[in-house]
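None of the figures in this text is laboratory data; all of them are computed from the coordinates on show. All values derive from a computational prediction rather than experimental measurement. Cβ atoms are built from the backbone, for glycine too; each structure is taken alone.
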Structure P
Amino acid sequence: MPGPASVDPAELPALAQAVIAHAKFPQLATLDGDQPRVRPVSPVRVDGFTIYVANLRSYGKTHEIAANPKVELCYLDEQHDQVRITGVAEVLTDPALLREIWDSNALLRRYLVTPENPALIIYRIRPERVRFMREWALEYHEVPLEK
C-alpha cells in the first residue's frame, strides 16, 4: 500500500484551506478545569484560519472559554487529511461583523430571532498555530500564518 503523497511546503496554506472548506464541522477542544472537553461545532464564518463559532451562553463551553480561552479546532476531511488550529477564543464585539454574520446565517436568524438576543455569543478563534497532516501520515506540517 503506498504511503501518503508528499506535501509541497508552498501548497500548505491552500491544502489546509481545502480541508477546512470540505470538512465544515470541526471538533472544538476546551478545558473544563483539568478535564479536556471536545465537541463538534458549526462555524458561522471562516476568514482564512480565523474561525467564528456561534454559541449560547447556557452551553458548557461558555464557562470553559471564559476560564481559559485557549482552544483547538480539528478538521478531518473524507480523505483523512487533518488541520489543527490552535488559538484563542474571544467574544466578538464588532457590531458590523456581528451583523454581517447574522445576515448570512439563516439558522441563527431562525432560532435566535434577533442579533441582540442575550443568549447569543459569537467567538472569534484567532489562530496562533496551524498544522496540516495528510491522511494519517503521522507527520504534521506547520502552515505559515500571515502576520
Structure Q
Amino acid sequence: MTTEITTDEYQALAELRYRIRHFLREGDVVAQAVGLEPQQYLLLLTIRGLPAGEEATIRTLAERLALKHHSVVELIDRLEMHGYVRRTRGRDDRRRVLVSLLPRGERILEQVARHRIGEVRANGHALVRAIDQLLEKPPQARQTKSSPKREKRG
C-alpha cells in the first residue's frame, strides 16, 4: 500500500525550502557586503569548518562544495591573490595541495560567520519548525487511487 503525501507535508516541504533559500540568499548578501563572492565565503567556511582529522585538499574542498576540481582551483587562486588563503604541498606526497586560511582570511570569514550565526539564533526556529513538521508527522496510511477500495457495509 502506498501512502499519499498530505497537504501539511507539501506545506512543510515548501516552507523548509523557502527558509533554506532565504538563509542562503541572505548569506550571499552578507558575504558581498564584506567584499567576498558567495562561493569565496563558502570556500573559506569549508576550510575552517572541516571535521577534525580531515585535510583541506583540493579534492576534499571540491567534494564538500559540490564543485569541479578546476572551479575550486580558480576560487583558491582568487582568494590567494587577496591574501586570504595559502597553498602548500604535502610533505609526504608533493602532488597533494593543502589549503589553509591566513589571518586575513580568518578575519573576513569571522565577520560573515558572526552575522550568519546571529541570524540562525534569531530565526532558526522557523527552519526547525519546518523540519519538525516533516519528521514528527509520519504520513497516515491511506489508500491511493490505485489501491483497491473497500465496500462500505451499512
Structure R
Amino acid sequence: MTAQKDGFLVEWHRIVAERDVAALESVLAKDIEMGAPPYWSRLRGRDLVVHLLDLIIHTIEDFTYHREWREGGELALEFTGHVGDTELQGIDLISLDERGEIAKLDVLMRPVNAVIALREIVAPQMAAFLARRSEDPASG
C-alpha cells in the first residue's frame, strides 16, 4: 500500500494545488462517504462529494498543506487557508480503499468562525445543486 499511497498523495496534492476538479473523480471511490464542517450529516456518493470539494477548493483561499501523518491506508493532512478575512486551520482525515481511492474523507476545521464563513458561502450553492439534482430523474 505504501507505493500506492505515495502515488495517491502526489496526485492529491496536485489536484488541490491546481484546483483540478475534473481529476477529483479519479481519486474518489464511487461510494465515498464524507464528513464536512458545514454539515451535520455525512455526504455519500462521488458526484455529491466532487461538487462539495469543488466549492470548497474554490472558496478557501491560500489553501496550503503543511504536515502529514500516515498509518497504512489512513492519512491525516494538516492545512491552513482563509475564507475572506477569516483564517482557518484544519485536518483532512483520509481512508483509502484497496484500489487506492478515497473511501472516507472527514474534514475537521477551526476556529468556529471559519466554519461559519465557509458555510455561508458553500451551503446555498450546495442547496441549489441538491434541488437541481432532485428535479432531474436521470441523476438517480
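When you work out distance in nm of label points 7 Å out along Cα→Cβ at positions 9 and 49 for each of the structures P, Q, R, which one comes out largest?
Of structures P, Q, R, the maximum of distance in nm of label points 7 Å out along Cα→Cβ at positions 9 and 49 occurs in Q.
The value -13500 for helix-only ellipticity at 222 nm (-39500 (n - 2.57) for each DSSP H run of 4 or more, over all residues; to 500) was derived from one model only; which of P, Q, R is it?
Comparing all candidates, it corresponds to R.
Thinking of P, Q, R, which structure, once relative contact order in percent (Cα under 8 Å, 6 or more apart) is computed, gives back 38?
So the calculation was done on Q.
Using distance in nm of label points 7 Å out along Cα→Cβ at positions 81 and 113 for the comparison, can you identify which of P, Q, R gives the largest number?
Comparing P, Q, R by distance in nm of label points 7 Å out along Cα→Cβ at positions 81 and 113, the maximum is at P.
So Cα extents along the principal axes in Å, computed for just one structure, reads 80, 37, 24; which one of P, Q, R is that?
Details: P: 52, 35, 31; Q: 80, 37, 24; R: 41, 40, 26.
The correct label is Q.
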